[in-house]
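Structures given as structure tokens follow.
No lab work stands behind these numbers, since they all come straight from the coordinates. It should be emphasised that the depicted structure is a prediction, and the values quoted were computed from it without experimental measurement. Cβ atoms are built from the backbone, for glycine too; each structure is taken alone.
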Structure 1
Amino acid sequence: MKNFQIILIVVFVAAAVLGLLIFSGAIPLGGKNKDGAQGTVVMWGTFRPEQMNPLLEEFNNANQDFVVQYVYKSPDNFDKELLEALASGKGPDLFFMPDNLAFHYSNKIFPIPYQSFSLSSFKKSFASAGEVFLTSNGILAFPIIVDPMVMYYNRSILDANGVVYPPSTWDDFVDTVPTLTKRDESNRIVKSATALGHFSNILHAKDILATLFMQTGNKIVFEQNNNFVSDLSITRGALTPGSILQFYTDFANPQKNIYSWNKSLPLSRDYFTSSNLAFYFGYASELTSLINKNPNLNFLATEMPQIKNSGFKLTSARVTGLAISAFSKNMNTAFIAAGRMSSGDFAAKLANSLGVVPARRDLLAVKTTDAYSPVFYASTLYAKSWLDPSSKDTDDIFRRMIDGVLSNAFRPSDAVADAQSKLLLLLNK
């Protein structure tokens, strides 16, 4: 083990020097070069072969000094298969890593040193959402694509109720909700303004609530002195975490005028595509499925509502980057390939094929003219993610936090404090 660590350090330093030459321009990333990249590197991912293969064929044709071989893995088994492969020494050289696996794989990745690619260069090159891959030890992955959360809205419902524009702040949102939520004589909801307040039948409930927390300046999880900690229950701005949780759960409280959701209603996305939900919080990548589910649905997308008079804007995002395995047997070529993929046309074409947004800032500057992309691109510029230690476990933590308030088992502030303690246990496993 000690010998392996020494070898890894030597490789690390060599790659750092090489990387410094590459990114400084002394060695070009594109075209023919003398950077020593050669052979074949294996790259794993969950993107379907029909999406990836044409892009990779074009990439390999443009970079004939080496070959990138893609291996498709099912999203359901990706994490398990990758862990087993890396443990056996048969894993890939590169892999597409979603942000919710960054914490999990942080000790199995070759971190790109800041001597190779400086922090300032990273921030100038990539949207802020990509900063989820930054650690004190280096860059865990080159950001490739970003999938921002936006607010889809039913134009017909808004028009029928005299709402000219969708709300841009949560204050305006609260004022709009009572107008759009319709109940029958038994106080049963027959049309809803929004799906907020619960967990089980609200798609992306954790992400929506996390967005609200982060809009107050809460990082949820962050690195401090080489340790990962949680500040979920700590007040960073004018609004306390408890008041944010209270705000979210009030939409499920029949005693409140913003009551608009309960457990008897269908899944939020299904209610939206059936034209019974005015506002749906979802991701850019869902656009095609929303259209396919109901081609006659009259809807558009707008940016996520923000806290009024806040000094910044924020929405959630899912970010995917290219990570280099610490166990790669062709690390130099893997490093070069990842750099070229993140800095060339590959990222733009991949984002386009997936219906998401490229992570590179220069690509975000491209003007789009369709009905949806301008909102997706604008949202990506201020999107953020957080280091989720375990998606399954944090789903349960957020669900219990919400249910604890709805059942009156916890006060909102106590529910948040309990959630933070559980997060800290996960981070220290």
Structure 2
Amino acid sequence: MNSVLRAKMSVYLLCTLDTKGPEASFVRDCLREMGIAVTLVDTGALGQPTIAADVSREQVFAAAGTSLAEIAAKNDRGTAITAAAKGAAEIIRQAHAAGKVDGVIALGGSAGTTIGTTAMWTLPLGVPKVMVSTMASGQTRQYVGDKDICMLNSVVDIAGINRISRKILGEAAAAMAGMVNALKNMQSAIRNPQSDRPLIAATMFGVTTPCVQRARQLLEEAGYEVLVFHATGNGGQAMESLIRDGLIAGVLDITTTELADELVGGVLSAGPTRLTAAGECGIPQVVSVGALDMVNFGPPETVPEKFKQRKFHQHNPTVTLMRTTAEENAKLGIEIGRKVAAAKGPATIMLPLRGVSAIDADGKSFDDPAARKSLYDAIRASHGSVELIEMDNHINDESFAVAAAKKLLELIGSVKQIGRG
């Protein structure tokens, strides 16, 4: 990057300057003291700013397609937050497109966190993102999504500079400065020639690890770089996002367990669009049924009362697994069959007839041939013209892993042949 463009780059600091001006000023000064240029963006609306911004609230709301006067006239906090989030996101998107963003840091409670993280979502992976938030010690998935956002618990409310907030805000500034400076010095390492290899996305759970690890080895030996996504809801969402961004050459979707959490109400759902991105984008995919024997909950006491009579497996003190029923498996099979059948690109469904996870095997706690049969019968009835391969193996058998990897390479090769034709 040339020195002229580098000189224009800075860390963007987002804050509501009507309520958190002193805190924003403190973080800005900390960053400047560490040699980091700062662009301060005012995302406030209903009060008067207490310090001057580099990007005014008028500019933020204009970027959202409205005006500060319109927002003020409505005098509605929810409307103001929504517009500020939209405008801040557009400001950051444009600045990044112009090569001006070293990183983004934001401060706030629930409103400031919504605004700050919405803006951060516009940035690609690898651009430093730090959110200092009163919400960071609770459920953060709605803020982090599938992005590499670092959330730092503010411990106390972001309301004044005191002996606690001074330490936390200073820590946040140091984290941002450290990431920015480190990335400037690590460009040769980050640009490793190996990263130029085509990318394959794979999904894995602890109970499907042997399969995915063996398949990954074969795919890497074939010249691909394999990104493994932990199928915890956010992992599936991240994978689907990267597929839609056009970064993935093939998908080894061994572990589709997130579909079960979405259907039944577990805590690791990836949403209703899971298992759609590869098909819609025409990306070669091999799909299997890994860990569809389970729905995930937290500690035993968090399992909803309506499920108390079901079959459970205590994975660890904080993870309780519930066995899916034959009826649920039938629904999952239809969903998988229909979604893969709609694919615009080459796709294959692979069924391991002897079990779908480490605990769905002969003599294990979730072994249930009837449930597996229900799942497989539904897939057989709904997969359309998509190739269906059934193997008399367990999902973690080496032969199944090898067959899945080879099939994906075959599908990718068929696309390459068409491209050359």
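Summary table
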read-out: Top of 1, 2 by distance in nm of label points 7 Å out along Cα→Cβ at positions 282 and 354, largest first; value: 2
read-out: Value 0.90, calculated as FRET efficiency 1/(1 + (r/R0)^6) of positions 266 and 338 (r between Cβ atoms, R0 = 30 Å, to 0.05), assigned to which of 1, 2; value: 2
read-out: For percent of Cα pairs over 32 Å apart computed as 40, the structure of 1, 2 it came from; value: 1
read-out: Among 1, 2, structure where relative contact order in percent (Cα under 8 Å, 6 or more apart) as derived comes to 11; value: 2
read-out: At a computed 4.2 (distance in nm of label points 7 Å out along Cα→Cβ at positions 178 and 218), which of 1, 2; value: 2
